[in-house]
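These are the structures, in structure tokens.
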Structure I
Amino acid sequence: MHRYVDYSPIVSRPVLRWPDDKRLAVNVVVNVEHYEFVPPRNPHRDYFYRVPAAPDIVGYSFRDYGNRVGFWRMLEVLDRSPAKVTCSLNVETLNLFPEIRDAMVERDWCFMSHGTYNTRLLYGATAEEEREFYRYTMRTVRDLTGKELRGMLGPSFTATERTPELMAEAGMVYTMDWFIDDQPFEVKVPRGRLIGVPYSRELNDALLFPGYPMYAFEGDYFEQICRDQFDLLYRESAESGRVMTIALHPLYMGLPHQVGYLNNMLEYIGRYDDVWWTTPEAIADHMLQEGGWAA
């Protein structure tokens with residue numbers, strides 16, 4: 001790990017300041033994904049959670065509910081909120097679901113890569129295969145949205161040992177794959193610069209999915225842990241800036257009995273005027289251009 005990231009205890013760092021003297025940076029990340037009905041096999045890991053071979057009709061149809069229904073239900077809540085939304089994007093959804101693509105572009109969402117499909121993993125990729133992966137995903141998003149991909153959350157949290165340096169080589173400036181901090185941090189790469197922006201496995205509505213039995217919680221629990229984390233990070237950010245990322249999936253939080261809790265949570269955070277509603281891209285730019293750290 002220290003090949004890429006130095007150890008740095010949060011209690012001994014310079015003070016971190018956000019633009020306009022905001023206290024806490026809040027990201028809302030919506031994962032727009034597609035799981036192939038019969039995905040290619042990967043010898044390092046497969047996606048057949050319930051059954052020994054594809055197709056898993058129940059599993060994949062449940063995931064498609066998010067694109068058919070859940071996305072549109074969540075959109076109504078997000079449109080009413082102060083959130084600046086980043087889409088963690090399986091880029092093939094832009095071709096598969098042009099209505100979703102157009103809705104995101106119309107709202108000027110920020111895009112970061114989440115691979116092509118969530119069933120195509122980076123495990124086992126050669127260096128040249130990974131380079132082509134970045135060329136393809138960046139070109140596809142540019143051509144279909146007019147936006148640039150400047151960062152990535154690895155497809156289904158997968159990576160190779162070369163991923164950070166190849167991301168920077170491709171021109172990306174941030175990664176969200178390192179769940180190690182409540183502040184942004186430098187990722188050491190031989191060419192370019194790469195900022196680690198905190199993502200969240202805990203403030204992640206995937207924890208509501210009953211396919212993960214240790215995390216079979218309901219939306220009221222998700223709302224409560226978001227409030228609890230916000231309250232503590234907000235108090236800590238009086239001394240030095242913090243990042244809070246809320247990770248959402250239309251197939252989970254877009255369910256009829258869940259979406260109201262998302263609305264409640266965003267309303268709660270929205271009462272605070274000194275929150276910086278932002279994106280991973282803006283956080284990375286702030287660290288690269290302004291330094292962020294006060295003397």
Structure II
Amino acid sequence: MIRRIGILGGKGVMGQMFQPAWEKLGCEVRVTGSRDPHLEKALVLESELIILSVPLDKTTEVLHRITPWLRPGQLLSDFSSVKTKVVPEMLKTPAEVISAHPMFGQVPSLAGHNVILLPLRPGKWQHKYERLFKELSLKTVTLEDWKQHDHLMSLIQGLMHFLHITFSTALSKAGVDLDTLLSICSPVYEANFAFACRILQRDPNLYTHILMDNPENPQVIRHFIEEAQQSLKLVEKKEEAAFIEKFEKTREFLGEAGQTFSAQSDFLIEKLKEYRSKAE
């Protein structure tokens with residue numbers, strides 16, 4: 001078990017969730033914030049595991065600052081959503097390296113959420129680091145290639161965040177009366193609106209860098225826009241048969257996952273109805 005953990009940026013959202021959780025397991029967890037660079041040396045020297053949990057645009061800056069204090073045998077990790085900039089720099093240090101990506105933001109409970117692990121130069125630490133998350137009832141998923149991670153994130157995060165932000169921007173430009181619109185929505189549409197609001201109510205700096213720092217995102221978004229334009233043409237020309245064919249081919253691609261997640265949506269909608277009735 002890893003006992004001495006240092007979290008740089010530990011006074012942010014992730015640190016505030018992981019510090020008390022790991023302390024309950026008996027770990028000693030040191031944290032620093034943006035105003036504590038004078039505490040970073042002691043944190044690095046006295047920790048077995050050092051985690052970079054700082055904003056994406058500050059990660060390499062902090063890493064370069066602490067590199068002189070890192071040593072062989074320590075484990076260096078990060079919680080970055082995009083690995084393109086930070087992973088090559090982490091591998092230049094003398095420490096062992098396992099990159100991590102918690103696939104969630106601020107949540108009431110850590111249990112049941114996913115954490116991606118990238119064992120880039122794991123040394124003796126891989127199973128111990130996995131255990132540290134599993135003890136919190138988190139699910140770990142291992143990827144070997146950080147470039148694959150960023151490609152997958154361009155589809156999961158880049159495209160999804162772009163969709164939600166653009167959807168909300170389109171609503172704002174439509175000049176719609178939001179109260180009236182929401183009053184006539186069914187729970188299905190409320191659920192979509194809820195996930196868009198979930199993004200827009202959080203740190204704009206984070207989502208800006210998730211979209212702009214991943215070099216895979218522009219191409220993925222361009223493909224989406226091209227596909228949207230093709231579908232728009234079918235709608236404008238009222239080409240029903242072609243649209244239905246595309247619809248059915250897409251459903252075929254989704255396969256069993258389509259049925260599974262459709263059932264999940266029924267569950268979420270029922271929960272949303274319960275939440276709404278309690279709020280009223």
Structure III
Amino acid sequence: MGRLGQPKTPDKVFPCLYDQAMTTAALTADEIERYARHIVLPEIGGAGQQRLKQARVLVIGAGGLGAPVLEYLAAAGVGTLGVVDDDTVSLSNLQRQVIHGTDTVGLLKTDSAKAAIARINPNTTVEPHTFRLTTDNAPALVARYDIVVDGSDNFETRYAVADACASAGKPLVHAAVGRFDGSVTVLKPFEDGKDGKPNPGYRDLFPEAPPPGLVPSCAEVGVLGALTGVIGTLQAMEAVKLITGVGEPLVGRLLLYDGLAARFDTIRYKRS
């Protein structure tokens with residue numbers, strides 16, 4: 001409330017940013033107020049928020065990584081979120097998959113995530129894809145979106161997604177987690193880097209998948225719940241950067257996080 005009990009309006013609270021944002025006709029008064037802390041950032045502004053609203057982002061997996069990605073991209077105002085997951089919510093998911101709740105155990109993760117996103121931001125449209133991504137269906141699905149964020153937990157899906165994104169010219173935000181550590185990178189192998197050479201792709205980073213059984217699943221060795229929040233939030237940050245054009249995405253750089261040591265390291269990698 002304002003002085004003398006008068007309700008605040010966006011133009012009285014943020015007069016400069018209100019004028020700036022109103023130049024973008026697609027943003028309603030409610031959206032201007034909702035995204036005010038974005039719009040006041042010179043790097044984002046009304047134009048950046050407009051790009052977020054128009055963006056179509058495909059998120060692979062509504063699990064430990066996908067949960068914070070979906071929550072933060074919805075809160076940021078991404079207009080359309082595609083969610084790929086063929087699993088149902090189980091009680092053991094809730095320690096890290098924070099988009100789901102006890103009352104959604106047994107439901108499809110796509111349905112649970114859609115309901116949660118509606119509570120976070122009713123302006124975001126959710127497109128559920130309740131199937132497992134494969135080399136056969138990945139190309140057609142990826143082609144419908146602007147950016148892909150991969151939160152999958154198996155190498156078969158990761159390679160299928162990466163190959164489809166490379167062929168379609170779609171940026172891919174990739175991440176993976178271990179028990180207490182994780183990594184994030186951005187893949188744009190269809191573009192050249194600042195040095196004029198082609199950017200590396202997923203197969204430059206991981207030429208081939210490890211033999212089955214070599215890398216244990218989190219069900220076998222465990223994973224710290226908050227770790228997936230750290231890495232998933234970093235993925236959301238990279239997606240926002242790609243959409244709005246701010247900052248320097250993690251292209252050709254693998255960001256490593258050691259949760260136990262509270263340390264970040266960056267490894268550069270190139271096209272083979």
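Here relative contact order in percent (Cα under 8 Å, 6 or more apart) was calculated and came to 30; which of the structures I, II, III was it taken from?
Values: I: 30; II: 13; III: 17.
Traced to structure I.
Computing mean projected area of the Cα convex hull in nm² for each of I, II, III, which one ends up highest?
Numbers: I: 15.0; II: 17.6; III: 16.5.
For this comparison of mean projected area of the Cα convex hull in nm², the top structure is II.
Every read-out reported here was derived from the displayed coordinates using simple, explicitly stated rules and does not represent laboratory data. Since we're looking at a predicted model, the values are computed, not measured.
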